[in-house]
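What follows are several structures.
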Structure 1
Amino acid sequence: MTSPVTTDSVWQALCSHNFAVLSWVTPAGEARSTGIVYLVKNRKLIIGAESTSWKVRHIRANPHVSMTMVSKRRIIFLPWIPLPDATIAFHGRARVIEPADIDQKILQELEKGMAPDPERKANTCFIEVTAEGDFLTYGIGVPATAMGDPHKAMGRVAVG
């Protein structure tokens with residue numbers, strides 16, 4: 001038996017979080033990953049990045065990426081009982097967007113809470129990730145009490 005996860009429930013979970021791990025492959029074929037802060041717009045994930053970073057250079061060379069979002073799960077009245085984290089993993093295609101080409105509303109949302117810094121802004125670009133294939137989930141759409149049973153907690157659903 002697999003979890004009753006739906007495409008909409010996965011997108012809802014992605015929208016309710018803002019941190020994930022982005023992974024890519026270097027031109028030399030080496031795997032790399034980093035934690036990123038993202039924003040979901042029109043079922044695409046938008047990430048701010050330094051335009052001269054290795055991440056951006058490697059994604060320009062190879063747009064195939066994967067992402068994993070992790071969410072803590074707890075039983076409200078029994079928080080000391082350890083549970084596995086809920087996860088959403090998927091692969092997709094990334095593209096680098098120059099600052100002049102980003103929607104200003106998205107830019108404002110990504111910069112919310114940040115101190116103005118003209119130098120940082122001048123060196124920033126954006127990565128847009130389009131999910132492809134299926135979402136692989138663990139603990140999404142299931143009660144916390146089902147998290148200990150992989151057959152109940154695992155799910156797979158089309159990106160949609």
Structure 2
Amino acid sequence: MVVVSETIDGDLPSSVSAVQGRAEDHLVEMVGWADLVVAATNDPAQNENIAREAKRQGKWCNRADGVSTLLIPSVVERERYKVAVSTEGRSPGMSRYLRQVLDEHLDHKYDLMVSLQEELREAAKRAVPSQKEREQRLWQVLDDRRVWDLLESDPQEARRIALEMVVR
């Protein structure tokens with residue numbers, strides 16, 4: 001990663017190179033060798049110039065202040081799944097806020113359900129020939145409050161009920 005800035009305050013991680021100077025003096029060259037471009041200056045006109053050059057060179061670009069061809073979402077990561085949130089540059093603060101809300105509410109039972117659904121899906125493939133029917137049965141498990149309630153307190157009972165629903 002390379003950062004281009006007129007001033008560089010503080011130390012950058014060793015994986016980041018710094019070019020001190022005006023971005024527009026290095027724009028064509030820097031976009032040319034980049035795989036992904038991030039336009040994150042405090043000047044919307046400069047971000048537009050960077051995005052325009054990225055588009056001209058056929059590069060993916062994330063604009064910190066606007067609609068982008070590359071989204072960098074806020075992510076909630078758990079053991080068995082990830083949830084990404086983006087406001088497409090309209091409100092980075094709202095993306096962070098939504099990530100925090102999700103982080104507080106997505107507890108361990110969702111990891112347990114992902115594991116259960118993975119097992120159920122394999123069982124359904126063996127027992128139910130119709131893809132549409134498999135999908136409906138797996139969805140029934142997701143809609144069943146009993147299964148959700150038992151996931152943490154009695155996972156074997158949750159599994160038994162769910163298997164019965166899927167491979168009946």
Structure 3
Amino acid sequence: MTPIATVHSSVTEPLDDVWGGVVSRVVLDAERFKPEAFDGLADYSHVVIVFVLDKIPEEKVTHGSRHPRGRMDWPKVGIFAQRAKNRPNRIAITTCKLLRVDGLSIEVEGLDAIDRTPVLDIKPYLEGFAPREDVREPAWSRELMAGYWGKVPE
């Protein structure tokens with residue numbers, strides 16, 4: 001796969017929490033795309049960004065199970081039962097608030113990707129693709145997410 005865009009963000013190092021309020025710009029590759037690639041996107045409130053966790057070295061990748069964030073008070077679970085950054089293919093997805101479409105770039109809020117992250121795809125968020133029934137998840141994952149979308153301290 002070839003990245004289609006690059007993230008521009010004030011966040012330059014991976015963080016585990018405080019992604020709320022982070023505003024990023026996602027800029028399409030001008031050699032491959034024209035601004036019309038975003039035609040109609042401004043009609044959506046949210047987009048799904050698919051990106052590569054390219055700063056994770058191969059030796060840090062988890063192929064089995066681990067305690068999320070090394071917390072021994074949380075259960076040891078397989079890499080595919082969590083959204084850790086040390087994934088085998090280092091692919092991540094995030095649903096973000098779409099703030100603005102401008103030429104070859106979009107401005108989004110809540111993208112948990114650092115500056116210069118390669119983007120593989122941008123999709124409009126459609127409620128029709130969201131779960132059509134109640135969502136179930138373990139208690140530890142709700143605990144983990146409690147501060148994830150908090151604000152970056154000033």
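Every number in this text was worked out from the coordinates using simple rules, so none of it is lab data. Given the structure is predicted, the values throughout are model-derived calculations rather than measurements. Cβ atoms are built from the backbone, for glycine too; each structure is taken alone.
One of 1, 2, 3 was used to compute relative contact order in percent (Cα under 8 Å, 6 or more apart), and the result was 42. Which label is that? This figure was derived from 3.
If semi-axes √(5λ) of the Cα gyration tensor in Å, for residues 52-123 alone is calculated from each of 1, 2, 3, which structure is the one that comes out at 33, 20, 11? Working through the options, I get structure 1. For which of 1, 2, 3 does helix-only ellipticity at 222 nm (-39500 (n - 2.57) for each DSSP H run of 4 or more, over all residues; to 500), calculated from the coordinates, equal -1000? Structure 3 accounts for this read-out. With respect to distance in nm of label points 7 Å out along Cα→Cβ at positions 20 and 44, the largest value across structures 1, 2, 3 is given by 2. Taking FRET efficiency 1/(1 + (r/R0)^6) of positions 12 and 76 (r between Cβ atoms, R0 = 30 Å, to 0.05) from the coordinates of each of 1, 2, 3, which one would give 0.95? Structure of origin is 1.
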